[in-house]
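Just below sit the structures, each encoded as structure tokens.
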Structure I
Amino acid sequence: MDAAYLSALSALAGSTIGGVTSLTASWLTQHVQYRAEQQSQNVSRREELYKNFIEEASRLLADAYEHNEASISNLVALYALVSRMRVLSTPKIIESADRVVRVIIETYLGPNKTFRDLAELVDNEGLNPLREFSNMCREELQRFAER
């Protein structure tokens with residue numbers, strides 16, 4: 001084989017290997033960036049969903065302490081948030097959210113509370129049925145952020 005051909009083939013092989021390496025590195029970089037962006041969006045969606053649930057459940061719980069009758073449309077809105085969680089969240093989060101909804105319904109069915117009853121509620125943590133839910137959400141979001 002002529003030295004000129006060998007030199008040309010070596011140059012061509014080097015260029016090909018360099019091009020493939022560059023293409024692979026670029027693709028991997030894009031893939032990692034895409035996955036990080038997807039992960040960030042997933043965490044943001046969950047944060048927004050959990051925030052909406054906590055706000056709506058808190059509002060309804062305060063209403064339940066003062067009233068015996070619930071607006072069905074408000075409860076349906078809360079159940080809609082739980083249903084959205086069924087798509088995104090772990091079973092533990094959903095179970096905890098279901099417990100919060102049950103506490104709200106039971107509170108509506110119970111007697112109205114006055115400001116004087118507040119001390120008793122604070123002592124037995126009846127005022128904060130969202131604590132377990134909030135803690136579970138924080139743990140889940142931390143796990144997703146670590147990935």
Structure II
Amino acid sequence: MLKVNLVIIAIESPLLIGIYENNVLIETIESTGQTSDILPTEFQSILNKFEIENILFANGPGSFMAIKINYVFLKTISIVLGIKLLSQDGFFFNSNTPIRALNKMYFVKSGENIDIQKVENFQKVEYRLPNKFEIEKYSEIIEPNYILPFL
């Protein structure tokens with residue numbers, strides 16, 4: 001069975017999954033809908049075709065529920081199947097542009113700080129999977145990056 005690494009971006013729709021062989025992106029899965037419905041189905045299909053070495057996921061900020069579901073699901077898979085789980089914040093995948101929080105409020109990253117700010121006339125930048133899986137760019141600190149607006 002072919003050994004691969006996965007990159008999963010599930011902090012807002014659409015869910016993106018990148019499959020990397022020899023650290024090069026060989027397949028992209030893009031799906032809209034609820035993370036809780038999509039992720040298990042897509043994962044079953046991937047597990048039927050590939051042996052997974054590492055999973056990298058975007059740990060936030062973004063949709064609180066999507067981040068939570070993604071983290072619990074992937075942490076469980078990691079433990080049960082003995083797969084290394086890594087993370088990176090969502091800004092890594094969207095050229096460091098604001099990420100929607102609520103209405104016209106957005107998560108904005110400046111240096112290592114993430115704040116919530118009002119952004120007018122925002123032009124969304126789509127999330128992109130990297131062309132190469134470079135493990136040194138990812139962190140072993142995998143806790144979700146929950147930033148709840150207005151608390």
Structure III
Amino acid sequence: MKMNTYINFGGNCAEAFRFYEQQLGGKVNMTMLWNQMPDADKHTPPGYGDKVLHTSIQLGGGVLMGADVPGYQPMRSAYISLHVDSVEEAERIFKTLSEGGEIYMNIGETFFAQRFAQFSDRFGTKWMLICEKPMQPQA
């Protein structure tokens with residue numbers, strides 16, 4: 001079994017995925033616009049012709065997918081969790097992704113992580129960022 005994440009946007013999905021590709025080192029696999037689907041004139045909501053119907057990006061070992069959808073509502077209770085290998089990488093990603101967004105928990109050290117943060121980016125996507133501390137085996 002594989003689990004992937006699908007997030008919706010209100011018209012800026014392409015911009016968000018280009019940003020994620022540049023800042024997270026991912027690779028956009030494909031993008032299809034609403035006006036590229038069969039019978040687009042019958043199924044495309046007004047003003048959505050040049051918006052994203054479906055896109056996906058390879059990030060680390062997973063896939064993040066997205067679309068621009070009519071009636072978009074920002075995510076409220078879900079976070080995309082990024083696990084990174086170094087404090088430097090955590091701080092770079094936090095600085096880049098949180099700029100223009102909202103910080104719920106500023107990046108810092110916790111009892112379980114060298115760095116941990118919770119925030120949303122300028123596109124409204126919620127992120128949880130962690131650089132774990134090495135855990136000692138239990139006796």
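Laboratory data are not the source of any read-out in this text; all were calculated from the coordinates shown. Since the model is a prediction, treat every value here as computed from it, not as a measurement. Cβ atoms are built from the backbone, for glycine too; each structure is taken alone.
If Cα extents along the principal axes in Å computes to 63, 33, 25, which of I, II, III did it come from? Derived from the structure labelled III.
From I, II, III, which structure was mean count of other Cβ atoms within 10 Å over residues 6-13 = 22.5 calculated on? Structure II accounts for this read-out.
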